[in-house]
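A.B. asks: So, here come the structures, one by one.
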Structure P
Amino acid sequence: MSEKKATAFQVGSDKPFLIGLGVLGGSYLLIILLMLLADLVFLDYGDKPVVGPELVKHGKYVDENAEGVPIAVEPGRNYQFRKGENESGLKQDDRTITKNGLFEARSGKVVLIPSQKNKPITASLRPEVRITNISIEKDLVTLQTDAPHGLIWGTFIRVTGADQSGWNGVHEITDTSAQQLSFTLPPDSKPTNQLNLSIPNPLIQALRSEDIQFSIKLSLISCTLTTLFSLWVAVPIGYLMSRFEFRGKPFIDTLLDIPIVLPPLVIGLSLLILFRYAPDWLSERVVYQWPAVVLAQFMVACAFAVRTMRVTFDQIPQRFEQVALTLGCSRRQAFWKVIMPQAKGGLLAAGTLAWARALGEFGPILVFAGTTRQKTEVLPTSAYLELQAGRTEGMLAVSLIMIAAAALVFIVARTLGMKRIFA
C-alpha cells in the first residue's frame, strides 16, 4: 500500500472575508450618502414664479377618442406647467411641452395630453400673475395683481427688473390679501414703473426669516454653553472612573449610561416632573425658558462627553502619572502637567460630540422647554414647526442648515488635530 504524499499547508484567500466586510460596511455608508443626496436633490434651489389659480379641472380621462383636455389660455401670457404622473405633456399648436416650468402661450388654447386613459388628472397649469398697480405710502409698497396669487403671511418676495435702486432684492411681505401684497422699501426709494416678482427658494427664506435667525442664534449659544458645562463635568468624572476603584463604581457606571439608553422624550418628561418640586422662583426661570434648552441638551450630551473622556484617560498609561508623583509632583500637578496635555485630542473629541449631540436634541427640549417662537425655538424645533405647518421644503431647508453646521464643526475639529481620535 502506497503512502500519501504530504502536501504543503495552504492559507485560504482573504478576498471573501474582505469583500463581505466591504459589502456590509459599504451598504451603511451608501445609505448615509443617499440620504444626504436625497435631501440636497429634493430641495428646489431656484426661484418660483408667482402664479394664479389652477386652470386644470381635475377628474378622469374618460373620452377615448379625444386628443386631450383643451384649456383656454391668454395669448402672450406666461404659464407655469407641472406635468403629472398620468400626463405626457402639453400641446400648443405644433409644439409639445414635456418639461415643467414657465412657457409663453402663443394661442388661445393648449391641450393636456394624457398618457393613460381612465386615470385621474394630475397635471397643473397656472398663469403667472401680472402687476396692475404699484402704490407707495411712505416706505410701504402695495402691489395689485390681476389674479389671486395665493401668498401667505410671513413669506418673502424677490423683486427683479426694477429701474430704481432699493427695489431689487428679497423683501419680507408685511401684508397680503388675495390680489395684493405689501413690503417695505429703504427710505427715500424712488417709484418704479416696472418690476418682476418671484418667490425665493426655501433655503433663502429660512435664512432671511427672523424666527429661523433666532433659532440659529439660540442653537449656537445653547450648544456652546452645553459643551462647556459637559466638559466641566466630563473631565473629573472620566478621570475618577478611569483611575480609581471604589465601592459603588458599577452603580455609578450604570447611572452614567441612563441618559444614553433612555428615550430623549422620557428625559424631558423627567426634568419637567423634577422641577415641579423645585421652588417657584427657580421653576419659573427655567421651565419653558431658554435655560431649559441648555439643561435638556446638557443631560444627554454630557453622557457622551463622559464616555469619551473616560476612554481618553484609559488610553493614557498610569505609569506617566506615577513617575510624576515619584518626582515630587502632587496629584493635582501631575494631572494638569502630565495627563491633560496628552488628553487634548480626547477633550476636543468630547467637546465636538457634545456640541453635535446638543445641536440635534429635540425630545427633551420639546417637553421641557416648549417650542415658543423667538423664545425657546432651536433648529430641531424649527424643523418640527415647519413640518406641523405643512411646509416640507422649509423643514428641509432647516435640516440642511443643521447638517452644514454639524459638518463644519467636525471639519474644524479634525483640522485642529482630532484625526487620530476619529480615524
Structure Q
Amino acid sequence: MKKISSLLVLVSFTATAFAQKAETIINAKEVERIERILSADDMQGRRAFTPGIEKAAAFIANEFTAIGLQTVNNSGSYLQSFTMVRPKFISASCTFDGVSVDTRDVIVFTSKENLQINEQSGYETVKIAAGANFMTEARKHINANKNLFVLVDTSFAKTYKGLTRFKSELYKSDYSVVFVLAAKTPARFTVEAKHEFTEMKLANVVGVIPGKSKKNEYVIFSGHYDHLGVMGKDRQGNVLTDSIFNGANDDAAGTTAVIMLAKYFKELKNNERTLIFAAFTAEEVGGFGATYFSKQYNPEEVKAMFNIEMIGTESKWGRNSAYITGYEKTDMGKILQGNLEGTGFTFYPDPYTTQNLFYRSDNATLARLGVPAHTISTSKMDSEPNYHKASDEIGTLDMENMAMIIKAIALSSKGIVSGKETPSRVDTSSLR
C-alpha cells in the first residue's frame, strides 16, 4: 500500500501533459525490462574493451532506434566511436640552446611513434607559472587539441612526475603536447621521443531530439554503461564464486534512466532546446567516454547536464528522494525542486561532500568548463553494500523507486527543456 500511495503522490500533476506522459511511459515494468537486459550475465559485466560492452552498446542503439532518436549530425550511427592508444615509452631526448636537458624532466603526450620537434615546428609555447593549479593547467593543455610546448616552473618539481599517470591511455590525436620542467625559456630547443602504441576502440552511444526554436542550445541526459567486467578475485585477493560484476546499480540504472527519458521526451514532442541522450563508455577506467564526448560541444551552448548514476537503491532519506552533486555550485537544484512542488519528491544537496563526487563522475569535464553539469544519485556512498561488488545485481534494486526517480527528473527538467529556465554557470575561477 505504501508503494502505491507514494507513486500516486509523485504523479499528482494529472492536469498536465508532462505528468500524464510520465505516468504512461515511465513505469516500473519498462524500467525492469531494460535494467534486466543491461545487467544480465551475458553482458559479462560490460567492461571497456570487451565483447560484453559491445553487446551492451548494440542494445542501447537498438533502443534509440525504436524510440526514433536522430543520430548526431545525421551520421547514420548512434555509436560515437573513438580510439584510445596505450603508449609504451621507448626513449626521449631534449636540448635547450644546445645544452642537454635531463630526460626525467621531459614528458611527452603524443600518438606519434617518432616525434621530433624544435622551435621552428610551429608548436605554441605556453607556461605553467609558479602558484598555478598545476594539474588543472596541465589537464587543460593535454585536452586543448593543439600542438603545445609547455614550460613548467621548477616549483612544481615534486608533483611534476604525477603527469605520467595521464599517459596510461590517450586519445588518438593528430596533436602532441610536450612538457618540460624548466627554469628558463630557451631561444632554441629540440625534443625527440619514441613510443610504441597499442590501439583500442571505444564508443559512446548518443541519440538526439532536435530542438524546435533553440536548436543550438543543448540539454544532456547521460549515464555510463560500462562496469567492471569479470574478475576471478575481489580487491582483497579473495577468490570469487560469482565472477561477473553485473553493475546493475552502477550504472545500468543510470543508463536505463537515459533510455526512459529519451522515450518520454520523444513522445512529448515539445522540447525547444536540443536534447542529447548519451550512454558513456569507460567511466570505470578513467572517464574517457565522457571526456571525448565533451570535446564535441561548445560548453557555452550546453545549458544543462543531467548525469544519472546509481539510482537503483533508496537514498539515505528513503524513497521519493535523491541528491544532486555540486548542488551549491549552481541554482540548477533549486530549479528542479521548484518544478516538483506538490509531488512529494525531494532533491537534496549531496551529503557526501568529503568524497568530492561532483568531480568524480561523467559530469566533471563539462562542469570544469562552467556548464551546470550535475550528477543525480541515491547511492549511500558511506554504506552502499554492493558498490563495486559482484553482488550488484538486479535483485538488490527497487524498480518502482527507480521509476519514480526517473519521473522526477523528467518533470523537474521541464523548464530547462522548454528553454524557459536556464541554470547559472559553475564558477571556474578557482580551477584556473
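A.B. asks: As an exercise: mean count of other Cβ atoms within 10 Å over residues 157-164, calculated from one structure in P, Q, equals 13.5. Which structure is it?
C.D. replies: So the calculation was done on Q.
A.B. asks: Another question, then. Among P, Q, considering only Cα Rg over 2.2 N^0.38 Å, for residues 237-380 alone, which has the greatest calculated value?
C.D. replies: For this comparison of Cα Rg over 2.2 N^0.38 Å, for residues 237-380 alone, the top structure is P.
A.B. asks: Here is a follow-up. For mean count of other Cβ atoms within 10 Å over residues 85-92, find whichever of P, Q sits highest and give me its label.
C.D. replies: P
A.B. asks: When FRET efficiency 1/(1 + (r/R0)^6) of positions 53 and 317 (r between Cβ atoms, R0 = 35 Å, to 0.05) is calculated, the result is 0.00; to which of the structures P, Q does this value belong?
C.D. replies: P
A.B. asks: Right, another one. When distance in nm of label points 7 Å out along Cα→Cβ at positions 93 and 205 is calculated, the result is 3.5; to which of the structures P, Q does this value belong?
C.D. replies: P
A.B. asks: Something else now. Quick check for you: by FRET efficiency 1/(1 + (r/R0)^6) of positions 29 and 69 (r between Cβ atoms, R0 = 41 Å, to 0.05), which of P, Q is greatest?
C.D. replies: Biggest value here belongs to Q.
A.B. asks: Determine which structure produced the value 21 for relative contact order in percent (Cα under 8 Å, 6 or more apart), calculated from the coordinates; the candidates are P, Q.
C.D. replies: Structure Q accounts for this read-out.
A.B. asks: Something else about it: The value 1.14 for Rg/Rh (Cα atoms, Kirkwood Rh) was derived from one model only; which of P, Q is it?
C.D. replies: P
A.B. asks: If helix-only ellipticity at 222 nm (-39500 (n - 2.57) for each DSSP H run of 4 or more, over all residues; to 500) computes to -7500, which of P, Q did it come from?
C.D. replies: Label of the originating structure: Q.
A.B. asks: If Cα Rg over 2.2 N^0.38 Å, for residues 197-276 alone is calculated from each of P, Q, which structure is the one that comes out at 1.73?
C.D. replies: P
Here, each number is a calculation from the coordinates, and none is a lab measurement. What you see is a predicted model; the values in this text were computed from it and never measured. Cβ atoms are built from the backbone, for glycine too; each structure is taken alone.
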